[in-house]
Structure P
Amino acid sequence: MGYFLKFNRQKKQKKKPMSKLYKSIFNVNGCTVVKQEQTDTTVTITVRLTKGNASRCGCCGRKGKLYDNGREQRVWRTLDLGTKMGFIKMDTYRVKCRKCGVKTVKVPWASHRSGFTDAFEQQVAWAVCSMSKKAVAKQLRIAWNTVGEIVDRVWERLDTRPIKAGCIFRRIGIDETSYKKGHKYITVVVDHDRRCVIWVHEGYGKEVLDIFMRELSEEQRKGVELVTCDGAKWIRSSIEEFLPNAERCVDSFHVVQWATDALDKVRVEAWREARKENRNPKRGRGRPTKDSVPKDRTAEGIKNSRYALGKAPENLSESQQRKIELIASRYPRLYRAYQLKEELRIILKMGYADARENLDRWLWRASHSRIGSVKDLYAKIKRNYDGILNTIRLGVSNARIEATNNKIKLLIRTAYGFRNMNNMLSLIMLSCAYVDVKIAYEWESESRESSSKAA
């Protein structure tokens, strides 16, 4: 009799460490391991919840009453164990919550309505920020569409946006960027102080930007001191309506781009005039005779001078300098537009007092230039006069949001496009926002530390 008691005691002592071992390997708490199964490709454990974690609502986590015993056994995919896929099984049931109604019981290792553990989803989110969805799906052995769904759930879990927390944004940047052919755009808002994206939405225009403005509280709107942007009218009208204390700063890069576009229109007009003036008659077959007039290539020189006219004089090569000299001698109208563009570029680099004085002179010369494209440029700069001077006085630029736009385009290119808009926006926020997406083992260690501190 004593032998059988000793044998049963040893048997119980052997089972207890194995249960702890599997719980540690699979990183599951609040449950007891009942069974373990293993095949050539999978390792599966069957668990049941402990008394403290049983009968909790899957949505809010509150204690509820048992509603029914459930009808099926649920399976969650967890991190791989070497080359084998890991799974967790449990007989689920439903509870009746006072707040949420009838819901599936909450499990400590996974989110509600998810077939993957939190650690597995964290691993997917970290990988998709650096790899294509196809590569992530192949590495972790999941479906391509599942990657986007997991990214959405991770963003919902990590979303603690400063807008919701009531943080004050002193300096923000607003811009739109394309994500797909066919004039498909998204609007991006960046916080210059926190150096991250705080809001992104499909589409562009005043209606889209007003959604962001209405999400801000009255205190947050009053706290915005400056907004960097381009010269878009819809951004200007939204700022004037919602941000009473904000100074609009038009980025200098866009101002020079306007001047370059106006200069290019003048170049095209000069090229067309040169073609008409120097239209050469068609030559017959054979080699040209000694007495024949050589072909006039002035029009070709103007046609190929786009990059020379766009560069600063100190950066011109010898051939480009010859083109500028040719334009100065034969096409004074185009050369005058080139000089105005260069003067404007230099003005934007001056101090505030000098820039204001020289910009007023530049505006007078541009308005009396008798060049249609330059007059249109004058009207555009006149409309954004205060915004341009604010940029010079405060020494800010839209460089951070332009860099963010490039990063967004790289994410979309790496993923080979998106079919689901929500998946794309969630990935942008995970990669460019204030959240730090941890790899699975870092996330698990932080979770243990936080739970130990709470205990």
Structure Q
Amino acid sequence: MCQDAIIIGAGVIGNSIATELSRSGWRTLNVDKLKGAGQGSTGYSSGICRTMYSLLDSVKFAWEGFTYFENWEEHIGVQDPHGFAHLRRCGALVLRSEASQQFLDRVIASHDAVGLPYEYWEASDIATRMHFDLQSYGPQVRIDDDTFGEPKGKEIGGGVFFPMAGYVSDPMLAARNLQTASEATGRSDYLFGETVTAIRRESGRVAGISCASGLELDSPVVINVAGPHSAQVTKLAFLDPAENDMAIHTKPMRQEVAYVNPPPGVSWDEDGPGLICTDLDIGVYFRPEVGGKILVGSVEPQCDEAFHIFPDDPEAVYPGRELAALTDQWTNQVYRLALRMPSLHLPDSQSAQGCSACYDVTEDWVPIYDKSSLPGFYMAIGTSGNQFKNAGVVGRLMRELIEATEGGQDTDKKPLDFQLQRIPCGGSISSTTFSRKRQRLQTSGSVLG
């Protein structure tokens, strides 16, 4: 049977698109090379939901997205025997430093523009509540640099607390919930364990896909939501690169996340500070993790650029593969956190806990939600790293964009005016913000966006 739309990928965003399209009457099929929903980059996501972005449109979009996770069971709309993903709303603190000043200035201006709340926290209050060493150690260096850990003679100037922030500790479950929601329409199917090997064309537009098993599936619409594999899928659609008019591109980027115990006598869950913290001075973000631990990730400080890995095969980072083992990047992130938490117990190689995975990143860390120059081929890519929180609203954006385009609207010439329906400030966002043809946007140049 010919599907109305084939969605390549069954992560949280691919399944959200399936939910929106199937609820709108489309017959959809998600095809994923893994064995179940959310088992790729979604499952390794830190699951942070926040509104702090460099761009006003990104702030509004993230606020709209946040409301879906605040009302997740209502959005799913049916019972799921697996249970429901849960947003723990704990707030997020961004420490004020030379490294964070430009980012914070832009974030605060955007929050003021839309009426989102935030609070200024004094350095003395942070020191008391968080037990932090508030000396400045930036600009950050690697641990093998002789100057690592040397204070720079300045102090952290307090912080800004954003109450509308939290995290989902089981992001894979969120993807599974969306699969349940889409299947409940009776118009959505999933095909796991199949690798897409070709995007087929007929009469100048998409006609379907071919799979490694020999299976051929027909559809006039194919949506690339392949996460870290998105660049590979895009190449399948454009065997002649000259046909591809994208000005922004995607590539997989290896990441490591560490899990550490909090300092002795300090609880980092609901009994203690228990919040998300972004610290550009030392180059990490961290949040509470299940089991009373602290999850530690990187905000891509400049000193790490030479050590970034962009694997040809994104699956090389998964357990048992050649890029799965934790490296000095893990060690750098943990030691950087110890600068802020001097009594943090530093794990040895035998007790190291963490994981490696891949982001799917664009040059400006802003995703692409757009059609392509091949009629019927759509893209929701460049999302891994900072778009988990937006899964719900991305599904609706892509549905409206696809329906407008298939209905005859040229969204390159007449961009979609996407209405924000769930936040008090209302308003809209132009689809040009996420266009494949945009000029590179001025962002933080990191996962912060």
(request) Tell me which of P, Q gives 14 when you compute relative contact order in percent (Cα under 8 Å, 6 or more apart). (result) P
(message) Of the structures labelled P, Q, one was used to calculate mean count of other Cβ atoms within 10 Å over residues 332-339, giving 23.0. Name it.
(response) Q
(message) One of P, Q was used to compute mean projected area of the Cα convex hull in nm², and the result was 36.9. Which label is that?
(response) P
(request) Given a value of 3.4 for distance in nm of label points 7 Å out along Cα→Cβ at positions 92 and 132, point me to the structure among P, Q it was derived from. (result) P
(request) Determine which structure produced the value 0.35 for FRET efficiency 1/(1 + (r/R0)^6) of positions 84 and 244 (r between Cβ atoms, R0 = 35 Å, to 0.05), calculated from the coordinates; the candidates are P, Q. (result) Q
(message) Say we calculate distance in nm of label points 7 Å out along Cα→Cβ at positions 28 and 348 for every structure; which of P, Q gives the highest result?
(response) P
(request) Could you figure out which one of P, Q the value 0.80 for FRET efficiency 1/(1 + (r/R0)^6) of positions 68 and 356 (r between Cβ atoms, R0 = 35 Å, to 0.05) was computed from? (result) Q
(message) With helix-only ellipticity at 222 nm (-39500 (n - 2.57) for each DSSP H run of 4 or more, over all residues; to 500) coming out at -7000, pick the structure among P, Q it was computed from.
(response) Q
(request) For structures P, Q, calculate Rg/Rh (Cα atoms, Kirkwood Rh), for residues 140-203 alone and state which one comes out highest. (result) Q
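Values quoted throughout were computed directly from the atomic coordinates according to the rules given, and no laboratory measurement underlies them. Keep in mind it's a predicted model, so treat the numbers as computed, not measured. Cβ atoms are built from the backbone, for glycine too; each structure is taken alone.
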